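Nothing in this text is a laboratory measurement; each read-out follows from the coordinates by a stated rule. Computed from a predicted model, the values in this text were never measured in an experiment. Cβ atoms are built from the backbone, for glycine too; each structure is taken alone.
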Structure P
Amino acid sequence: MRFAIPPPVLTALRQLHAGGFEAYLVGGCVRDDLLGIEPHDYDIATSAAPEQIAAAFPDTRLLLAGIKHGTVTPLLDGMPVEITSFRRDGPYSDGRRPDHVSFSTRLSDDVARRDFTINALAWSEHTGLIDLVGGVEDCRNKLIRAVGDPDKRFGEDALRMLRALRFASVLGFTIEDCTAAAMARHAALLDHVSVERIAVEISGALQGTYVSAVGHHPQVLLSALPELLCAYPEHTAQNLLHAACVVQSLP
C-alpha cells in the first residue's frame with residue numbers, strides 16, 4: 001500500500017493474524033491505493049467467524065449491528081474498524097440483501113460474491129496484493145467489469161448498476177461490454193429499488209468529473225430517473241449525454 005494505513009486498522013489486521021486467522025484489507029481502499037487515490041474507508045475481511053472476531057478484541061467496545069451478516073466493528077483508539085468474515089451469500093429474494101449467508105475460511109469464496117473486479121482486490125502485510133479475478137488489469141485498462149456472471153450480480157442487487165455508473169463517472173472508467181449489456185437487460189429491476197438508495201448513487205454519479213459517461217447507458221439512467229422521459233422523449237444517447245453535461249456544468 002502506497003498510502004499510510006491508519007494505526008487502528010493495522011492493529012486490527014495484526015491482532016487477527018496473531019490469533020491464527022487470515023485478514024486482509026479489501027474493496028475500495030485497495031482499489032483506490034492502486035489508483036493513487038488516498039483511501040478514506042478501510043474494510044477488513046477475515047477467515048475468522050464473527051464470534052472469533054469478537055474474541056480477538058477482548059476489553060474492546062464492539063458494535064454488533066451487522067453480526068448476522070458476519071460484521072463485527074471494534075472501536076480502536078476511537079476509530080470504528082469494520083471486520084467481516086469471509087462468506088458465501090444465499091439468494092437475494094428482496095433484491096438488496098442475501099436471505100442468509102454462510103461463513104467461509106477461504107478468501108476465494110468472499111471474492112466471488114463481490115460486485116466488480118476492481119473492488120475484489122485484497123491486501124495484507126504478509127501476502128501483499130492478491131488479485132483472483134483480474135481486478136489489477138481492469139484498473140490498468142480503466143474497465144468496470146462484474147465479478148463472474150453479470151446477470152447474476154445485477155439480479156442479486158439492481159443498485160449495482162448505478163454503482164457502475166458512479167464508478168464510471170468518478171473514476172473515468174468504461175463499463176466493460178458484457179457488463180454493460182447485462183445492465184441494459186436488467187435496468188427495469190431498478191423499479192424495485194427504493195428512491196432513497198437510488199438517490200444516493202445517482203447523486204454521486206452526477207457529481208463525478210466524468211459525468212458524461214452516464215449518458216452512454218440510457219436504459220439504466222431512464223429507469224433510475226424516469227423524469228428524463230419528459231425532457232428527452234426520444235431518449236437518444238446524444239440527448240442523455242447532453243443532460244449529463246448540463247448537470248456537470250451546474251455550480
Structure Q
Amino acid sequence: MTMKIIDALRSLFSSSNQEEKPTDERSYETHDKPVEMLRQLPWLSLLEEDVFQEVMAGFDCRIFPEGTTLLKEDDPDNGMFVIVSGKVKIEIRGITMNEVGAGSLIGEMSVLTGYPRSASVVAVTAVTVVWIESTTLKSIMKKSTELENSLWEFASKRFAMNLLGRKEPYSQWEQNIFIQWLASGEIKVPNENGWIDLEGKVGVLVTGTAAQHDGSTIVKSPITLTGTNYVFSKEARVFLREK
C-alpha cells in the first residue's frame with residue numbers, strides 16, 4: 001500500500017449551481033470502463049471485490065474536448081472523476097498551478113468535505129474520464145468505511161503535499177525524499193475530548209477547525225499547525241508525520 005501511495009504522490013508532482021455538462025460530452029457503455037487501470041489506483045486497490053464493483057457500477061465514462069472546463073472554482077460539489085487519458089490543468093484564480101494526466105483523481109476533497117471547489121479544472125487536451133456522482137459515492141461510503149478511509153488517506157496526503165511543499169525545509173528537499181516522507185504519514189481524527197497528540201509531529205489540518213486551549217486563536221482548514229495545544233472540532237481530520 002505504501003509503495004502505491006508513493007507512486008500516486010509522485011505522479012502528482014509530474015506532469016454556484018452544479019455546472020452544466022458540455023454539449024459535446026458523450027458517454028461510453030459500461031464495458032468500456034478501464035476496470036484494470038482503476039483497480040491499480042491506491043484508493044481502490046485494497047477494497048473488497050463487492051465494494052470495488054459497486055464503485056465501478058457508479059462510474060460514468062465521458063469525453064471532453066480540449067478547452068472544456070470540467071470543474072469550476074467555487075462551484076458546489078457534485079462528484080469527482082479519474083482521468084483515463086489526456087491532460088488537464090488545475091487553475092486557482094486564473095493561475096495554472098499544475099497539470100495532471102491519466103490516473104489522477106480530481107474533485108475528491110469537495111466530495112469528502114462538502115466544501116465548494118477549490119480550483120478550476122480545464123482540459124489541456126481531449127480528455128476521457130470516469131465520473132461518479134457525490135450521492136452515489138457517499139451512499140457506498142456509508143456501507144464501506146474502508147472506501148471512506150482510503151479516500152481520506154489519499155486526499156489528505158495530497159493536501160499535505162500541496163501545503164508543506166511550499167514551506168521550508170520541505171521545499172528544499174529532493175522530490176523523491178519528500179514523497180517518501182509524506183507516504184509514511186497518517187490521518188487522525190480527534191478523541192471524544194477533541195484532542196489529537198501532536199507532540200513531536202508535523203500536522204496539517206485537512207478539514208474542520210482547531211482552537212488553542214486558551215481560546216485566543218481559532219484556525220480553519222486547510223492550514224499547517226504550529227504548536228501542540230489545540231482542541232479540534234469533531235469533524236476535524238489531521239495529517240500527521242513524525243518530524
Calculated from one of P, Q, Cα extents along the principal axes in Å reads 60, 38, 32, and the structure in question is P
Highest-scoring structure on distance in nm of label points 7 Å out along Cα→Cβ at positions 43 and 67 (candidates P, Q) is Q
Candidates P, Q; helix-only ellipticity at 222 nm (-39500 (n - 2.57) for each DSSP H run of 4 or more, over all residues; to 500) computed = -11500; producing structure is P
